[in-house]
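Structures for review follow.
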Structure 1
Amino acid sequence: MTVNDVLEDHVAISRLERAGVGGESFRYIRADITDAREADRLIADARAAFGPVHTALCHAGIVVAKPLLDISQSDWERTMDVNLKAAFLLGKSAARTMLEDGVAGHLIFTTSWVSETPWPEIGPYNASKAGMNQLMRSFARELAPKVRANAIAPGIVGAGMAKIQWDTDPTYRARAQRAIPLGAMQPLESVVNAFLFLCSPAASYMTGSVLVVDGGCSLYPMD
């Protein structure tokens with residue numbers, strides 16, 4: 001397994017070790033995959049370490065929390081670079097090696113329920129995830145039957161920025177609680193289970209699909 005981020009090696013490895021990730025079957029590679037050369041290097045290094053790439057998970061993402069009228073051009077461009085361009089570059093590089101190696105490859109993208117039901121004050125993020133859905137479908141359409149592509153759309157997950165906002169911002173918490181029909185923040189394990197399913201043989205007949213696991217957030221407009 002190869003893990004990628006832009007963190008310094010010692011910082012990333014320390015965090016992963018605390019999470020129980022390590023051993024000879026694991027490798028961390030620092031690379032900024034908004035650059036095509038870095039994305040290619042990541043895939044080449046993973047391939048050199050473990051052989052043909054069978055599954056590539058396109059996770060990289062950021063969010064800028066501001067009203068659309070306050071979003072700067074640099075905010076917009078950075079969000080699109082990290083959330084959408086990086087997914088394209090990593091998916092493209094991984095798919096090329098899958099075809100070269102003759103493996104039944106699988107690209108899996110992390111999208112979001114907000115690609116269909118926009119959340120206020122994260123407009124660039126909403127747009128980037130909507131674009132990712134179509135990017136995934138385009139990969140699926142063009143590469144079938146040799147390489148499959150699917151996506152997972154989580155809801156308001158109890159981790160990262162959403163958890164911090166939930167714990168510290170009463171306005172955000174009240175808004176989020178109204179938006180979740182199941183009533184509680186999404187357990188991280190439910191996202192993990194969705195990925196385990198898509199990575200398993202049980203999902204072998206799926207391509208071009210968005211697997212929505214969001215506690216019902218996408219059922220209704222927030223207000």
Structure 2
Amino acid sequence: MKMTRWLAAGACAAMMIGSGFAADDGFKPLFDGKTSAGWRSIKDSDFPSDGWEIKDGVLTVLGKKGGDIITAKKYANFDLRFEFKLTPGANSGVKYFIEPEKNKSVGCEFQVLDDDKHPDAKLGINGNRTVGSLYDLIPARADKKVEPIGEWNEGRIVVNGNHVEHWLNGGKVVEYDRTSPEFKAHIEASKFKKMDGYAQQKEGHILLQDHNNVVSFRNIRIKELPM
């Protein structure tokens with residue numbers, strides 16, 4: 001019996017390490033793979049009754065106007081890791097610093113997009129609406145690694161004070177300082193230029209976007225970093 005428990009524990013640890021998360025690395029799951037615990041609709045305190053599906057450890061937005069979902073908790077400094085899988089032509093996003101009571105769903109966004117088939121990839125400036133980019137502000141590196149549509153990609157967002165990074169499949173694709181003149185210039189050239197205090201919040205909810213397309217997420221985990 002002891003041997004059985006030891007083997008099971010070893011298999012579990014190996015699985016977590018294989019997914020990029022060690023059992024003792026300080027990360028906590030934001031999605032337990034079975035329930036909507038820790039998430040709610042951006043519109044109210046309940047999880048959407050339609051438009052999202054939880055099955056086999058995967059959280060999928062079905063493109064049926066279920067609406068955006070946000071974490072119940074707000075986060076300031078953090079290392080967020082997640083996997084996402086696109087369907088052909090799909091669009092979604094992982095947003096952070098969301099304050100629905102002030103700006104609804106407006107926040108910084110890790111773009112999740114089919115760059116080849118969704119028209120948004122051709123809009124914006126210099127590709128700043130493509131997958132991995134800081135949406136409408138900073139384009140992801142041109143040499144980013146993107147897995148084919150229908151396969152899983154690994155995303156990562158690191159916020160440490162005013163310093164922010166986006167990672168895609170193990171490579172850093174965006175890096176910025178929220179107080180820098182360069183970042184302010186990006187805002188002035190974007191659709192957010194008339195929003196006072198855009199991207200200057202100290203904390204906010206994390207959001208998964210419903211953009212009326214089918215997109216799946218799994219292995220959503222977060223480590224809160226010291227202030």
Structure 3
Amino acid sequence: MGITKETANEIFSAGVDVLTLGNHVWAKREVYPYLDEEKRIIRPANYPPGVPGTGWTTYTTPSGLTLGIVNLCGRVFMENLENPFRVADVALNELAQYTKLIFVDFHAEVTSEKSAFAWYVDGRATAVIGTHTHVQTADERILPGGTAFITDVGMTGPTDSVIGIKKDLIISRFVNLMPSKFEIADGESILSAVVIEADAATGHAESIRRIQSHWHG
């Protein structure tokens with residue numbers, strides 16, 4: 001849970017351009033100052049003002065395209081944060097000054113909130129990518145206004161697990177109702193992702209395709 005400077009740098013060294021976080025953003029205290037320094041990492045924008053880090057950013061690709069990236073958390077069965085719909089209005093309006101290509105990571109628990117949010121920003125964001133539940137959904141589509149949407153992009157992590165954690169630990173929690181420390185499983189892993197093609201002139205998505213790739217660790 002959470003991220004450290006070391007794990008972030010390892011991910012960046014693998015070719016990742018921007019990291020978005022979620023509801024475990026504050027799990028590692030030592031990363032708080034780093035969130036203010038490293039602009040390639042964004043945490044949910046709807047945390048209160050004054051907390052470390054930022055909730056949206058821009059990234060310029062080697063070919064010269066500028067992308068806007070927004071990170072938001074849902075509120076249903078999650079923490080009672082600022083309204084992500086209203087915060088999105090501010091973020092999208094600001095990023096629209098720099099680019100039409102805007103991608104939103106909407107980190108939320110329930111499908112209805114993710115779907116409602118995607119419809120709310122349809123035509124104002126290039127894509128709304130749902131995260132948090134670790135299971136890739138099969139509902140990818142382009143909304144009428146040109147926004148690509150998937151309820152959950154899925155997990156990158158061990159397949160022989162319960163959403164990434166050693167399965168015996170999770171089974172024991174359900175059977176005995178006793179707490180236990182989470183440990184990441186090992187073995188074969190899966191990379192879950194989506195590939196989105198978009199028109200840079202309009203910001204509208206033209207296609208969205210799911211990917212699941214397995215490999216042995």
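Laboratory data are not the source of any read-out in this text; all were calculated from the coordinates shown. All of these numbers come straight from a predicted model, not from anything done at the bench.
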Exercise for review: Work out relative contact order in percent (Cα under 8 Å, 6 or more apart) for each of structures 1, 2, 3, then name the structure with the largest result.
Suggested key: 2
Review point. Computing helix-only ellipticity at 222 nm (-39500 (n - 2.57) for each DSSP H run of 4 or more, over all residues; to 500) gives -14000 for which of 1, 2, 3?
Key: 1
Point to revise | Parent structure of the calculated result 0.98, given that Rg/Rh (Cα atoms, Kirkwood Rh), for residues 117-180 alone is the read-out and 1, 2, 3 the choices | key: 2
